[in-house]
Structure I
Amino acid sequence: MSKKFVISDAVQFGWDITKSNIGFFIGLLIVASLIQYVPDTVAAIIEADAPDLSLIIRIASYILSAIIGMGLIKICLRFCDDEKGEFSDLFSCYPLFFEYLIGLILYGFIVVVGLILLIIPGIIWAIKFQFFDYLIVDRGLGPIDALEKSSEITRGVKWDLFIFGILLGILNLMGFLCLLVGLFVTIPVTMVAMAFVYRKLLPETYQEYYTDPDRQLPDPVSV
């Protein structure tokens, strides 16, 4: 099975899903932004007078941001599976928080070490392990298994993913330059497009999992 993906197909899919669900995505981004940034603003305001409370709010805000980030991944994956995302999905991945946190720490450490080693290894490793969070959310893998599986599914397509990442960055920059309003379109497009690519890179046995009504998840390590 070819693991290649077509960049234009991914962007087109992201655009089609966003265009058909633009009201949902605008509302989703507004809610997610408020939940993520309002606590940080409150923490900054009260920091001088109540530093302990400010710290607690910041920690809670970080946890919420992580949970919402996972929820956004789940919503985009649901659209890739011909399902409708729901606002409630934003908070549905909270049981995976500690797996995600450990995975994020490991991922960040790997990338930083790579950047110290003349930058290029850091870029390669960032691409190689970038789908660890998708695998935690989608497959429920532990952080180590998620990093290993991300390494597997990105094998042979790192250059394509590098170009794809640059393109998504340019799209969001264009959205930012459109008085920020464009981000309500470009962010959903890029999120869904990335989920689309992740789905395309899954091994065949994982792809079959989604078409089986009595699906039984295969052992992720043995696939």
Structure II
Amino acid sequence: MHRTALVIQHDPEIHLGNLHEVLTESGYHARVVDARSFDFTTGTKDIDVVIVLGNDHGVYDKAEHAYIAREEAWLAAWMQRERPTLGVCFGAQIMASALGATVYRGEQTVIGFRDVVPTAAGSASPVRHFDRVPVMEWHGDTFTLPEQATLLARSDEYAHEAFAIDNWALAVQFHPETTAEMHEKWLTDAPDAVTAAGYNVEVLRAERERLSDAMQAASKAMLRDWLAGLEKTP
């Protein structure tokens, strides 16, 4: 019998990417909803896992985008019950905020493949697959670490790249889901933003050619491990 993963999406171009295949092979049906129009008063009876994806907006943009506050409140209630939750980039940030941490603009926008360094705890977690495997980053926000969370990884630019709570919650600031096609679409849609942040589109394309395949393998391994770990959660 299939289980259901509720996938909260904020932009059709920021989707599950390479993670969709792993969900399917692990016996999950991906129910994708648009956070901007989803009814966050809905029940959670038929949901087994929640996956929160990236967003062009920031968690702190609640005044301009009312759906963010609704999403955060819903997520806080879900996580209060220690229900399985995976957050990617904005997803990690809104998880942190829902757990009482602060999300804020960082000192720099990071775009491109970067090393994330697992902590001791991270080396025993699903994030270990990114040890010495550069992963795609595209963010300029960061967060304080929720007090109940365990830090799993850091980078040269940001101290908090991934965290977990027991087996049920995993949050990653980077973009493990990014396929080559997604990466090209993001570059094509936002060349001015890339240039303004101090990066060269052609350099980023060349980086992708060298590093994307290894990242794809690590990404899938991370999700497989996390989903397998849920089976061990009481």
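Structures I, II were shown, and mean projected area of the Cα convex hull in nm², for residues 87-158 alone at 5.1 was computed from I.
Across the set I, II, mean count of other Cβ atoms within 10 Å over residues 55-62 reaches its highest value in structure II.
Could you figure out which one of I, II the value 2.7 for distance in nm of label points 7 Å out along Cα→Cβ at positions 183 and 199 was computed from? Considering all the candidates, the number was obtained from I. In this comparison of I, II, the computed figure 0.97 for Rg/Rh (Cα atoms, Kirkwood Rh) is attributed to I. Of structures I, II, which gives 20 when relative contact order in percent (Cα under 8 Å, 6 or more apart) is computed from the coordinates? Traced to structure II.
From I, II, which structure was mean projected area of the Cα convex hull in nm², for residues 71-126 alone = 5.3 calculated on? Going through each structure in turn, the value belongs to II.
A value of 39, 29, 20 for Cα extents along the principal axes in Å, for residues 7-94 alone, calculated from one of I, II, originates in structure II. Among candidates I, II, the computation of helix-only ellipticity at 222 nm (-39500 (n - 2.57) for each DSSP H run of 4 or more, over all residues; to 500) that gave -24000 used structure I.
Bear in mind these aren't lab numbers, they're just calculated from the coordinates by the rules spelled out. A quick note: this is a predicted structure, and the numbers were derived from the prediction, not measured. Cβ atoms are built from the backbone, for glycine too; each structure is taken alone.
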